[in-house]
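What follows are several structures.
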Structure I
Amino acid sequence: MSLMKTFLGASAALALTAGAALADPAVIFDLGGKFDKSFNESAFNGATRWAEETGGSFAEVELQSDAQREQALRRFAEAGNNPIVMAGFSFATPLSEVAGDYPDTSFVIIDGVVDAPNVRSIIFSEHEGSYLVGMMAAMASETGTVGFVGGMDIPLIRKFACGYAQGVVAVNGDATVIANMTGTTPAAWNDPVKGSELTLSQISQGADVVYAAAGGTGIGVLQTAADEGILSIGVDANQNYLHPGQVLTSMMKRVDNAVYDSFSAGMDVPTGLEVWGIANEGVGYALDEFNADLVTAEMQTTVDEAAAAIAAGELSVHDYTSDESCPALTF
């Protein structure tokens, strides 16, 4: 905690003595760190892109514990940073306590919803993007068995898993989907060793494609899949480059765009609830030079047609969080 106080205290001092810096935006990364090659890193990439394009600067901090959330919000608000963007659903409770105390500060929460006049809440339709990569997994699988490794066992991650399973069975009604969660505490986001163990277990049950939605834990999933000669699917950021030719695709969740857009809006950031899905390019799948040889023309056509149908409202993917049930997977 002392390190956190020192960092944030220094940030406040700098902001208060730098005039123009009073309006600098800030981003708070969730547990797992800004270089998790997934969710947090996507947020960092969005902030960095904004800074590079505008020549602006931003404040940032990586949390080490849940107890630091409210402190970080208050320190940045008192320092004059605006807007303040936070990456992760766990900020919802502290933000609901803090937002009213700083009515002139705009807050942006990604993956959470806080109903306040100065808060922008951005959530994603992860089930839609996961449906697409589930279709790809089923088309690429030779065994008819695919896997899913989630991070913390919460409704949000079950939303990923359920969308994925629906995509799998849409292509192969006889397919088997093995789903495991890493744990029930925030430590589940940063346990690549456990991710590796779960992947090995799923491989032993016949899985030849494994989708990781587990933050830093997913690095262990992708590494083990590559070591064992099966395909993996990345999440949030484009992770295809981590193991060229062995990551089938990545389910892109454009956290980077959410941060970039919020920073670009500055103090005029829109407030209220926004849902980013396939229709507005909030989620999708990654295709680049690192996985081009793995994605066949048939696979791409099939998935693109499904994406168009979802965007048009012609195809509905069940959202686990709507009723905590899944038609294609039993947890």
Structure II
Amino acid sequence: MSSRLRNHLVRFAALTFICAAAARGADAASADTVRVITYNVQFLPGIAAAANKRMNPEYRATHIAEQMSEFDIVALQETFDERWRNLIIEELRRHWDGELNVVVSPDAEGRMTNGGCLILTRLPIVESNSVIYEHFSTPKEYGLGADGFAAKGVIHARIARSAEDADAENTIDVFVTHMEARSTAERELQYPELGAFIKKVSDPDRPMLLLGDLNTRGNPEYRKDPASRYARLMKPLAESRASGSITDVWPELRGDEVGGTNEQESSSIGNRIDYIILSNPDEAATLLTPRSIEVKLYQDPEVVALSDHNAVAAQFDWPAHRAD
């Protein structure tokens, strides 16, 4: 073998080793992060489907599942129609090669539909809970637009990074809700209900995420007003995790950017009513650290946009904890 060929082979072997090491590093880095998204997808049930702002529900459900497949934890709201809810679940299961775990809002007697919330994840769920709000707008007061037709509430999943890592140091509590849309008075009564449920079922030694459509304006002018509904929302959330912090991730990372979620033309207009909220314990072996957050418009030439809301997506560092 010539010395020139030998040198080429040595360099090739070295390059292969470096690339393999880089790949292993990338895999290790991805294992220490978690990508989450919340999205109100507007699949109204039965005759109410005529009020869906975006048409072609089969197309939308299929493409929503495709977009959601990029994430590790998916929180959806307004999956009221069982047909399209199941299509999203099965399509996402296909994208994730069968690795899907789900929590669905419960039904309630006397309601037209369940609460419409879903938690979908490729990670193990080791515990789940739910509650239906006691306060809601009624058909008597608000007619066909009343929230009371649906059993809105909160769903919860305790999610582990893997089947082998299901201890407190390697799990997080995830809550998803869709709060009252019509009556501001009833919505304000739901704030302490939400806080009480989080306090009841979350573990103060674990990080916690709250995702969903809170129907409460989080634009800068409301966040800075101590008398605003935003302030009245955040108070019971802070009380629910008295031994830890409560962080509204959008302003934490994006400051006074609007982050609007109810206009599909741009996130720089409209109202920020869809949230990702983080709570870390004061002392814990592992914490969630927010690294990025963005509004996703999901515009589409076939249906203008995949929903009448924008989605909010974030990435967190989630370092594994190993016992010494």
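A few remarks follow.
- Source structure (of I, II) for P(r) over Cα pairs in 10 Å bins from 0, in percent, computed value 6, 25, 34, 21, 7, 4, 2, 1, 0, 0: II
- Taking FRET efficiency 1/(1 + (r/R0)^6) of positions 107 and 123 (r between Cβ atoms, R0 = 30 Å, to 0.05) as the criterion, the top structure among I, II is I, with the largest value.
- Which entry (I, II) yields the derived value 56, 29, 18 for Cα extents along the principal axes in Å, for residues 67-194 alone: I
- Structure responsible for -9500, with helix-only ellipticity at 222 nm (-39500 (n - 2.57) for each DSSP H run of 4 or more, over all residues; to 500) calculated and labels I, II on offer: II
- Parent structure of the calculated result 3.1, given that distance in nm of label points 7 Å out along Cα→Cβ at positions 83 and 315 is the read-out and I, II the choices: I
None of the figures in this text is laboratory data; all of them are computed from the coordinates on show. Nothing here was measured: the structure is a model prediction, and the numbers come from that model. Cβ atoms are built from the backbone, for glycine too; each structure is taken alone.
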